[in-house]
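Please go over the structures that come below.
Every number in this text was worked out from the coordinates using simple rules, so none of it is lab data. What you see is a predicted model; the values in this text were computed from it and never measured. Cβ atoms are built from the backbone, for glycine too; each structure is taken alone.
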Structure P
Amino acid sequence: IAGLDALPEMVGRAAEMGKPVHFTTGLGELTSNVAPQLVAGLSVLSYVSELCAKLGVRVIYTVYQSQVMPIATELMKEAYTRVGKAEEFDANDQVRYGSGEQFAYASAVQGIAERERPAANIMIGPFYAESMLFSETFYRIGSIQLAGTARGYQIPFFAVVCDYLLIAEEIYAAGAYVSKDVGQVGSIRGQDIGKIIALALMIVGVLLTLLGSNVLVNFMKL
């Protein structure tokens with residue numbers, strides 16, 4: 001996945017420029033139907049935090065829902081600990097609560113963009129009308145951007161402005177892809193196999209029905 005392969009390059013660029021990396025998981029809530037997108041974003045946050053810790057780059061995570069704050073803080077702290085730099089993690093500076101209101105949060109993120117001038121901006125999770133506000137602001141200050149969401153209405157905005165894009169189910173595979181965890185990779189592969197089988201059955205079923213045969217339909221009823 002090109003966008004995920006580019007993450008080390010993005011963090012490396014930030015290290016060379018002496019600037020931070022900004023990360024947001026959008027407007028997701030753990031109790032909503034977009035929670036899987038939020039979790040996918042948090043898994044990439046952990047990976048990015050580890051990359052930043054290795055290269056001495058400050059990563060800034062902006063929070064929309066306060067319930068996500070302790071989870072993100074712990075993930076980032078663990079990432080720094082894995083590379084032996086736990087003492088360099090400053091939660092007060094690197095985990096910033098914006099607002100629980102959509103456009104107030106958008107304004108907070110834009111303000112951070114203007115003040116901190118991040119070299120890279122990573123957005124993975126559920127996004128709404130603020131997607132274009134974020135993309136344009138970080139584009140204007142020269143940040144290299146990776147965006148990913150499963151919300152179809154926002155993908156075109158990200159595609160126009162951002163350098164790298166994760167589309168729909170790619171964000172769910174992101175955690176497995178960057179971690180190389182055998183269990184996660186196996187789970188994703190199993191899902192893909194199931195989808196291929198289901199698609200094949202649909203095609204065969206349509207063809208048999210057109211030929212006047214109900215063999216597959218009757219078999220599926222067993």
Structure Q
Amino acid sequence: RDNGKLMVEMLGQMRYIPRWFQYYGGLADKIEGAVTPIDKGEMLHYVRYEPVGVVGAITPWNSPLLLTVWKLAPALAAGNTVVIKPSEHASVSMLAFLELFEQAGFPPGVVNVVTGFGNEAGAALAEHPLVERIAFTGSDVGGRLVSRAAVECFKRVSLELGGKSPHVIFPDADLDAAVKGVISGIFAAAGQTCMAGSRLIVHESIHDAFVERLVARMREARLG
């Protein structure tokens with residue numbers, strides 16, 4: 001199953017996805033430790049970076065490819081293997097994505113996809129003792145569940161959750177440009193992003209004029 005994504009949005013994201021792999025691909029051979037000077041000549045004190053092992057990536061449905069790559073590229077560059085658990089609403093695209101790694105000659109088991117519902121497959125991944133790190137993108141409720149499951153095995157966890165991002169409109173703002181920015185900020189991807197601008201903070205001296213222009217533009221908007 002896959003809920004799909006607008007072509008215009010996907011084309012925009014595709015400009016950045018290859019760059020993510022290019023950047024971390026170039027960084028892979030530059031991850032190195034460092035010797036730290038200390039005041040004991042008979043001792044050598046140094047830092048050595050090693051892969052954590054297996055990384056679990058639990059990804060959402062709204063931008064499945066982009067948000068997976070954000071987790072996958074750095075994990076691979078650091079020498080880890082990755083198990084991706086995509087949203088049950090956007091699994092087909094991830095299975096197709098996995099085929100690209102097979103075509104590129106990646107060894108079996110380096111990049112893996114496990115499909116299923118969050119309360120089953122996601123929970124199993126978060127709780128598994130051999131998974132050393134979990135990277136999760138989703139709701140606040142889901143993030144709490146992942147954190148609770150991961151803490152039992154002392155896993156490292158990174159969470160990208162929902163927010164209430166504000167637009168701040170200052171008195172010297174170009175009101176037409178600000179209105180355009182507010183509309184695109186809240187309605188891009190149908191507003192289904194964690195950084196959608198769902199709050200407005202407008203200086204009182206321009207409040208009425210700004211709201212009037214915003215309402216007028218919204219009455220002209222075509223949704224769907």
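Points to keep in mind about this one:
- Origin of the derived value 3, 13, 24, 26, 21, 10, 3, 0 (P(r) over Cα pairs in 5 Å bins from 0, in percent, for residues 33-128 alone; candidates P, Q): P
- Of the structures P, Q, the one that 16 was derived from, the read-out being relative contact order in percent (Cα under 8 Å, 6 or more apart): Q
- Given 41 for percent of Cα pairs over 17 Å apart, for residues 161-200 alone, calculated: source structure among P, Q: P
- Which of P, Q yields -18500 [helix-only ellipticity at 222 nm (-39500 (n - 2.57) for each DSSP H run of 4 or more, over all residues; to 500), calculated]: P
- Source structure (of P, Q) for Cα extents along the principal axes in Å, computed value 67, 36, 32: P
- Origin of the value 10.4, 29, where Rg and Dmax of the Cα atoms in Å, for residues 65-112 alone was derived from one of P, Q: Q
- Answer label among P, Q for the case where mean count of other Cβ atoms within 10 Å over residues 49-56, calculated from the coordinates, equals 20.8: P
- Here the criterion is mean count of other Cβ atoms within 10 Å over residues 121-128, and among P, Q the highest value is seen for P.
- Structures P, Q were compared on mean count of other Cβ atoms within 10 Å over residues 41-48, and the highest value belongs to P.
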